[in-house]
1. If you work out FRET efficiency 1/(1 + (r/R0)^6) of positions 63 and 215 (r between Cβ atoms, R0 = 30 Å, to 0.05) for 1, 2, which one comes out largest?
2. Once FRET efficiency 1/(1 + (r/R0)^6) of positions 111 and 431 (r between Cβ atoms, R0 = 41 Å, to 0.05) is calculated for every structure in 1, 2, which label goes with the largest value?
3. For helix-only ellipticity at 222 nm (-39500 (n - 2.57) for each DSSP H run of 4 or more, over all residues; to 500), the calculated result is -13500, so let me know which of 1, 2 that is.
4. Can you say which of 1, 2 returns 18.5 when Kirkwood radius over Cα pairs in Å, for residues 103-230 alone is computed?
5. Distance in nm of label points 7 Å out along Cα→Cβ at positions 39 and 135 computed as 4.7: which structure among 1, 2?
6. Of the structures labelled 1, 2, one was used to calculate relative contact order in percent (Cα under 8 Å, 6 or more apart), giving 20. Name it.
7. Once mean count of other Cβ atoms within 10 Å over residues 95-102 is calculated for every structure in 1, 2, which label goes with the largest value?
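Laboratory data are not the source of any read-out in this text; all were calculated from the coordinates shown. Quantities reported herein were computed from a predicted structural model and do not represent experimental measurements. Cβ atoms are built from the backbone, for glycine too; each structure is taken alone.
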Structure 1
Amino acid sequence: MRCAPWIDRLAAHAGRVIDRSLLQLIFEDAGRAERMCLRVGPIHASFARQRVDASAWQALIDMAHVAGLPAAFRALVDGAKVNGTEQRAALHTALRSDVGRGPVAAAARAQALAVLPQADGLAAQLAASDVIDVINVGIGGSDLGPRFVVDALREHSDGRFRVHFLSNVDAHAAQHLLRSLEPRRTAVILVSKTFSTQETLINGGILRAWLGDDSRLFAVSANVDRAMAFGLPPKQILPMWDWVGGRYSLWSAVGFSARLALGASRFAELLAGAAEMDEHVVNAPIEASLPIWHALTAVWNRNAMGLATHAILPYDDRLARLPAFLQQLVMESLGKSVHNDGSAVDGATAPVIWGAPGTDSQHSFFQALHQGTDSVPADFIGVVRPDHAYPLSHATLLANLLAQSEAFANGAEHADPHRRYPGSRPNTLFLLDALTPHSLGALLAMYEHSVYAQSVLWGINAFDQWGVELGKKIAGDLLPALTGSADVADPITRQLLAEIRARR
């Protein structure tokens, strides 16, 4: 099976467009600014600075129709086994909306709703206690989503709890965190889908001993039996399910720490924002679907333009962790080199996702983005209304946001080649009316749906992650060699072990 055969048809369009600057494409198309923007709820998105002309854009729209994206989204939300390698549904939408139809989606939705009373009870129990600090212990999807939401929405926190995160197995992190906390006023939540994650269980052991007893130790897991075998009673375990992938699990009990930070009503608003985007992607035509537009430009830049990386540039410091969140969402979902049928992909898939907030990043890596040899597509993200009372600061931030998007695309000529900006750097600009739980939920769901659309276009599975397993297995095999005197087969690893042992 070839990598999405319709992608080959983009080559002629790419050959035509690549010979023209993005500035030419923009100024030769009078209606481009209005035609290439969309609004969905609290999000306005402009795609006018993507390096496509009208014919190329129509080819992308046609590609989405040929790929059957509307039917693919219906299959996703209705609970079809879109995760073929594990024979599972991927029903993260059921955690936040009723968009799915049929018994599978209805059953998943019922399971999600059934957990809410237990979550309410645990939250009320903690609120009535002396607990001030809550530590979320998890890694990957059990950390990145809740951590990002707590950080981004700190202006919306109800202030009852201070929520902290511990992910890395490096005990320096635990040691540093625990210095500032009191065991009797701290609760710990161990978050692991399988409840076998090495980093989480080791950190959990450290914190369990520090707490002194298990009365303030809780778990979130799809493997309730294993959590119980760890010694926790069922009343202290919130369930999740195998039809929720880790990187899509924020909306489940995995987000319990974020729920504690925000309060139940604000967390419900986060879910409602995501549900609004679910309804949009299922019901809007391709020609007006924000996640599909985003996916089409991503595929265009990766396959037609040959661009290998993608920058996430939020112009709001509260969104500083968004690049890290999207690194997992995009690269773990789309970092595949075989199709759903097991045949090799003969084109490119996942771009490298990276980035940092502006304006800080303008003083670090923007030089390479403006004048370096590689063209890097970017998502710029701004917020129209801030949650502070310093208008000059915010006006300056927005001026820089708009200026950088324009400069990337248009460039600037100069007689001195050292001062020339080549431009033609494609970018999409998102404006949130304000940074609220609702708007953040909608933005994150937009990215989730874009990733799924890209996977359908490439014919790959967005919901498995076998690539992370090999290193974990080797690490498990090596642990006895580091804690004892066991030997290993690999000669280079053997030499490095000798070096470590000699300097202990």
Structure 2
Amino acid sequence: MRLTGENATHSAQQAPVTAAPASFDGSFDFDVIVIGAGYGGFDAAKHGAEHGLRVAVVEAREMGGTCVNRGCVPSKALLAASGRVRELADAEHLQGFGIHAAPVRFERQKIADHARQLVETIRANLTKTLERSGATILRGKGRLEGPQRVAVREASGVERVYSAREVILATGSDPFVPPGIETDGRTVFTSDEAINLEWLPRWITIIGSGYIGLEFADVYTALGCEVTMIEALDRVMPTFDPDIAKLAARKLIEGRDIDARAGVLAKSITPGCPVKIELVDMKTREPVEILEVDAVLVATGRVPVSADLNLASVGVTTQRGFVPVDDTMRVLAGHEPGAEVVPHLWAVGDVTGKMMLAHTAAAQGSVAVDNILGHPRRIDYRSIPAATFTHPEISSVGLSEAEAKELAAKEGFELGSVRSYFKANSKALAELESDGLMKLLFRKDTGEVLGAHLYGLHAADLIQEIANAVARRQSVRQLVNEVHTHPTLSEVVEVAYKQAAMALA
């Protein structure tokens, strides 16, 4: 749904804190039961409890879900530590400042401990926050037991059934392991095991060149590992803007000890010492090579956790396991157009398959609860940014160039595109980090910002300014007058706005 003007602003705002609606009369065990305590479930539960709802959260594994325990939090801790190693080991870069550093030494276990300790801290803080908000935590595996009923099987085997006025599914996702690939958690593993950094293989193959594969390639190469990257699609980094990917690959892949291969499929992978990888041509399926390496990281995406939710008991049909939802986060009976809403059932986060990002899940959780509270609100996916925390970073928000061209053809406007380079930015030059680009997409008739794609120093922070503009459906005519601090990287955005304003019809 495309929002404009007042509706767009309302979509981005949080509903005011109010008491629970009178319709929540205590005839159920809880007003809301949330199945899953990941980032989406946490935000939904916290938001509901703070608005006076009687909320319960069901979780069988660690509080915080994938993001806190096996994803965002530990991976960023590893990237922070390995990034320091990379920076200190880059003698040529340091010599540009007149600095001569001694050979860098690091302790793998202490880097791993840093990530583990951060996970424990964030998980404890999250749990305490939920408890302080008044939410009840039910430990066990949850599933639907018909409309407005949730069964919770505890670790002891005892099963209890609870009633709820509304139920929110927030069960998240697991790493996807393609057919033919056997994992053992030690020599062939997914990101779930990689974040433990139990050992540093001399030669590791990473299957997939999306954000997960890129981030771990960043970690492993910084810590001295040789990396081979295998991508089944016809180009490396296929999910990124092509211009951004081309520039980023020069430093993130070609400039490092990484052998990247596109159009090649890992038909089979057998754990062991060495690990054996059977590579075939993606199109012809003809044999290409048998690789023998020390370890393999499988980074081929994620699949929803929905198989054990008993969705059939409420008449829901999934597609590849993803739960269908509308933009208010209500669950639909199916993915086909015109599918009916399932009463009193909502879903948020990775299990919906919309944008499998932690902050998307959190936003969806708040939207679901606002609608439960009687404050109509829809999610605006276009304004949600994404980031890859490599060194340098990659980020994006809004439409891809292909999507923007399609919209332009459909609505009959001319698409504008400008580029702003970090090499013209004083702060980037001062940091000796001028390798970067911002591509801004906009309508040439109204100047409305449609999207942006960045590669460069602190791109993950810079994207938020453009995300805010997209959320408000703002025009570069307005944005061009905003004053940016000098000298800062934010001037890369300012330059793009000025170039776009000059290009308007």
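1. 2
2. Going through 1, 2 one by one, FRET efficiency 1/(1 + (r/R0)^6) of positions 111 and 431 (r between Cβ atoms, R0 = 41 Å, to 0.05) is largest in 2.
3. Working: 1: -13500; 2: -9500.
It traces back to 1.
4. Answer by label: 2.
5. Checking each candidate, the match is 1.
6. Among 1, 2, the structure yielding 20 for relative contact order in percent (Cα under 8 Å, 6 or more apart) is 1.
7. 1
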